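Structures follow.
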Structure 1
Amino acid sequence: MSKVHLSLILGILSIITPYIGLVIGIFGSIYASKLLCNINGPKERKLISAGKVCSVIGIFLHTILLILLSFSLIIFFLTSV
């Protein structure tokens with residue numbers, strides 16, 4: 001497995017793993033950004049870009065999940081008193 005494939009795998013894992021996907025997504029996005037500076041081939045560049053896009057989508061989804069979870073817990077504790 002090469003570094004290019006690891007970038008894509010981290011991006012996909014950031015989407016499908018609950019709760020720790022945010023951390024994986026941040027790590028995958030940083031890793032993909034560093035790889036984009038060093039890779040010259042067009043095929044590798046496309047895979048890295050796909051991994052970065054998946055990482056950003058995972059970060060976005062898990063951020064929304066955490067915001068909704070926070071709001072639901074706040075509402076639950078405010079209405080249970």
Structure 2
Amino acid sequence: MNRAGPGPLTAVSLLLLLLLAGLLLWPLLSGGPPPSPYLIAGLLFARLGLQVWRAQRDERLKRPSSWAIDLLLIALLLWVASNQ
């Protein structure tokens with residue numbers, strides 16, 4: 001049985017997650033400076049927008065509680081960045 005792979009929007013979402021993981025892990029592994037909180041918040045916001053867009057195309061992907069947690073993380077990152 002042939003299974004279709006992930007759609008392009010799913011692949012972009014996964015790539016954003018991998019980029020975020022790489023940006024957050026690299027300073028731990030290399031001892032370098034951490035990435036800008038604004039960059040991390042921007043990537044999370046882009047992923048959130050992509051998730052909402054995917055949910056408009058497929059009802060099964062609507063997860064408002066997950067979106068609320070993402071927004072909370074973004075708000076906390078921006079708050080920390082503004083206090084630096």
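The value 11.5 for mean count of other Cβ atoms within 10 Å over residues 5-12 was derived from one model only; which of 1, 2 is it? Kindly include the intermediate steps, with their values, before the conclusion.
Working: 1: 20.0; 2: 11.5.
Checking each candidate, the match is 2.
If helix-only ellipticity at 222 nm (-39500 (n - 2.57) for each DSSP H run of 4 or more, over all residues; to 500) comes out at -26000 when worked out from the coordinates, which of 1, 2 was used? Intermediate results must be reported in sequence, preceding the final value.
Numbers: 1: -30500; 2: -26000.
Of the structures listed, the value fits 2.
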Relative contact order in percent (Cα under 8 Å, 6 or more apart) derived as 30 - corresponding label from 1, 2: 2
If percent of Cα pairs over 18 Å apart is computed and equals 46, the structure in 1, 2: 1
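Values quoted throughout were computed directly from the atomic coordinates according to the rules given, and no laboratory measurement underlies them. The structure displayed is predicted, hence computed values, not measured ones. Cβ atoms are built from the backbone, for glycine too; each structure is taken alone.
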